[in-house]
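These are the structures in question, set out in turn.
Just so it is clear, none of the values below were taken in a lab; they were calculated from the coordinates. Computed from a predicted model, the values in this text were never measured in an experiment. Cβ atoms are built from the backbone, for glycine too; each structure is taken alone.
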Structure I
Amino acid sequence: MLIQPELTGSARRPAVFFDRDGVLNRDIGYLHRPEEVEWLEGAQAAIRLCNDAGYFVFVVTNQAGVARGYYAEDDVLRLHAWMNAELARNGAHVDAFEFCPHHPEGADGPYRRSCRRRKPNPGMILDLLSRWPIDKEASFLVGNMQSDLDAAAGAGVKAHLYQGGNLADFVAQRLARQES
């Protein structure tokens with residue numbers, strides 16, 4: 001389990017916010033089982049690059065499958081724990097996974113609603129900004145959809161559209177720009 005630093009007295013660090021499906025892993029639709037994960041080229045190395053550069057690494061992901069009744073929140077939590085264990089084998093880690101299980105068109109029940117955390121709303125990013133000592137001006141999001149970019153804009157964070165290719169190369173270029 002990762003320990004969240006206290007906001008007071010901690011030096012602020014930049015962060016990279018990654019969307020999950022379509023950025024870190026192949027988007028198969030409603031992914032919730034570890035055996036279905038197919039990491040995208042350079043994904044684990046990209047996270048390690050961010051770790052090594054001193055950035056916090058966060059994953060912000062909509063998980064409408066919970067609202068639609070396809071799987072439970074516990075399934076998402078187990079998948080994210082598995083992903084971090086896989087990353088650890090490669091010298092990398094995600095500091096926190098944030099997900100929104102809500103959808104306004106979900107099955108009846110507590111998950112069927114609009115939510116400030118569901119992208120394109122910025123709630124997941126804003127929550128991380130409030131809980132972690134993040135240097136927002138030096139941070140950025142990597143997403144593959146307009147809703148990712150909109151969420152970042154709503155939180156006042158730079159965003160980059162990832163459209164495929166080696167994610168480590170893509171992130172390395174963005175980190176180099178941040179340094180200059």
Structure II
Amino acid sequence: MTSRAAAKRYARALFDVALKEADVEKAQDDLQQFADLVSHHEGLSHTLGNPAVPAAKKRAVVQALLDRARGTAPVVAKLILLLADRDRLALLPDVATAYRERLMDHHKVIRGEVTTAVPIAPEKVRALEEGLGQATGRRVVLDSRVDPSIIGGVITRIGSTVYDGSITTQLQRMKEALTEVAQ
């Protein structure tokens with residue numbers, strides 16, 4: 001099983017338990033904060049990710065961090081300690097990402113990306129989000145990106161679906177059509 005698949009399983013289990021026993025939003029916040037703490041502290045990240053360090057020592061470090069944090073949701077603390085016991089703390093960032101995706105799915109929110117040649121006004125992004133929300137039946141949250149190489153127009157990606165209205169693509173299609181006619 002790949003580490004990404006394992007992370008998704010842990011995230012799914014955490015979400016299912018948090019849905020019954022805790023606040024799913026708080027669980028997400030606590031999990032992300034702990035993952036950020038580990039990833040932003042080089043020494044801690046190195047120690048917890050080092051296979052030469054015994055799992056029992058990693059668990060002791062994690063337990064000390066959780067004791068200091070106070071207020072971490074018990075379901076999140078249990079998961080992090082379980083990861084430490086199984087020497088799988090390297091999965092923590094992927095578990096946090098998978099959990100966030102699961103939470104968004106639960107709230108019927110889908111993330112996407114809009115690419116334009118020049119910066120786009122926030123009102124236009126909101127209008128795109130609303131239009132795509134009506135088309136998908138979900139709330140759409142778009143991240144804006146600027147790529148001058150598309151010349152003009154808009155490229156929108158939602159999941160695996162791409163809506164390409166860029167000038168570059170239109171010019172390419174015209175070129176292909178003219179090439180076919182010329183042959």
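Which of I, II yields 0.45 for FRET efficiency 1/(1 + (r/R0)^6) of positions 70 and 142 (r between Cβ atoms, R0 = 25 Å, to 0.05), as computed?
The correct label is I.
Please compute distance in nm of label points 7 Å out along Cα→Cβ at positions 46 and 134 for structures I, II and give me the label with the greatest value.
Ranking I, II on distance in nm of label points 7 Å out along Cα→Cβ at positions 46 and 134, first place is II.
Suppose you compute FRET efficiency 1/(1 + (r/R0)^6) of positions 62 and 150 (r between Cβ atoms, R0 = 30 Å, to 0.05) for every structure in I, II: which one lands on 0.05?
II
I have 4, 17, 25, 25, 15, 9, 4, 1, 0 for P(r) over Cα pairs in 5 Å bins from 0, in percent, for residues 94-157 alone, calculated from one of the structures I, II. Which structure is it?
This figure was derived from I.
Taking distance in nm of label points 7 Å out along Cα→Cβ at positions 78 and 166 for each of I, II, which is largest?
Values: I: 3.5; II: 4.7.
Answer by largest value of distance in nm of label points 7 Å out along Cα→Cβ at positions 78 and 166: II.
With Cα extents along the principal axes in Å coming out at 49, 33, 31, pick the structure among I, II it was computed from.
I
As an exercise: relative contact order in percent (Cα under 8 Å, 6 or more apart), calculated from one structure in I, II, equals 29. Which structure is it?
Of the options listed, only I reproduces it.
Work out which structure the value 24, 14, 7 belongs to, where semi-axes √(5λ) of the Cα gyration tensor in Å, for residues 54-109 alone was derived from one of I, II.
So the calculation was done on II.
If we compute FRET efficiency 1/(1 + (r/R0)^6) of positions 14 and 102 (r between Cβ atoms, R0 = 30 Å, to 0.05) for structures I, II, which one ends up with the highest value?
Checked I, II; max of FRET efficiency 1/(1 + (r/R0)^6) of positions 14 and 102 (r between Cβ atoms, R0 = 30 Å, to 0.05) sits with II.
As an exercise: distance in nm of label points 7 Å out along Cα→Cβ at positions 38 and 118, calculated from one structure in I, II, equals 4.6. Which structure is it? Show your work: numbers first, answer last.
Details: I: 2.8; II: 4.6.
So the calculation was done on II.
helix-only ellipticity at 222 nm (-39500 (n - 2.57) for each DSSP H run of 4 or more, over all residues; to 500) was computed and gave -21000; which structure, I, II, did it come from? Can you show the working numbers first?
Details: I: -10000; II: -21000.
Source structure for this number: II.
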